[in-house]
1. Figure out for me which of the structures I, II the number 31 belongs to, where relative contact order in percent (Cα under 8 Å, 6 or more apart) was derived from the coordinates.
2. With distance in nm of label points 7 Å out along Cα→Cβ at positions 7 and 23 computed per structure, which member of I, II shows the largest figure?
3. Thinking of I, II, which structure, once helix-only ellipticity at 222 nm (-39500 (n - 2.57) for each DSSP H run of 4 or more, over all residues; to 500) is computed, gives back -11000?
Structure I
Amino acid sequence: MNGWFKVKAGAKYADCSERLFREWFKRGLRHVRVKGTIRTKPEWIDSFLGKNEVIHQSQTVNEITEDVCKGFL
């Protein structure tokens, strides 16, 4: 997808509220201001979301447990 999103379109693309989307700008979502209008690109949204990916703690604990157990077998 090419082009620029205003806040409403960006929030729709990210499937979140406009309020949350605006909060993401404070958390580091890249954007520009053109004559007072905030705009961002879809690839910037994708990158921002990818950087904030959560790894489930249970998966990490399971991986560590398996590694430790392998050392004893």
Structure II
Amino acid sequence: MMIGATGTGKSTIFNILIKSIEQLFKEKIDDPNIKPIILFKLNPKSMSLNNLFGYVNLLTNEWNDGIIANIMR
């Protein structure tokens, strides 16, 4: 998650990082931590926190995944 004021270069730094990791993956660097990147852009203001992160149903005591948990799996 990147947070900061407008015009401080967040998107530029993020895009350079993605391109750098993709280049390392293409060059087949022998490191198991370097994997292809799958990018998901979300607008967190477009949904409730329960839908975004997940929540516990108090009646059944079951965990319900949010969008972020589903993406990470």
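1. Label of the source structure: I.
2. Structure II gives the largest value of distance in nm of label points 7 Å out along Cα→Cβ at positions 7 and 23 among I, II.
3. The read-out comes from structure II.
Every number here is computed from the coordinates shown, using simple stated rules; none is lab data. Fair warning: this is a prediction, and the values are worked out from it, not measured in the lab. Cβ atoms are built from the backbone, for glycine too; each structure is taken alone.
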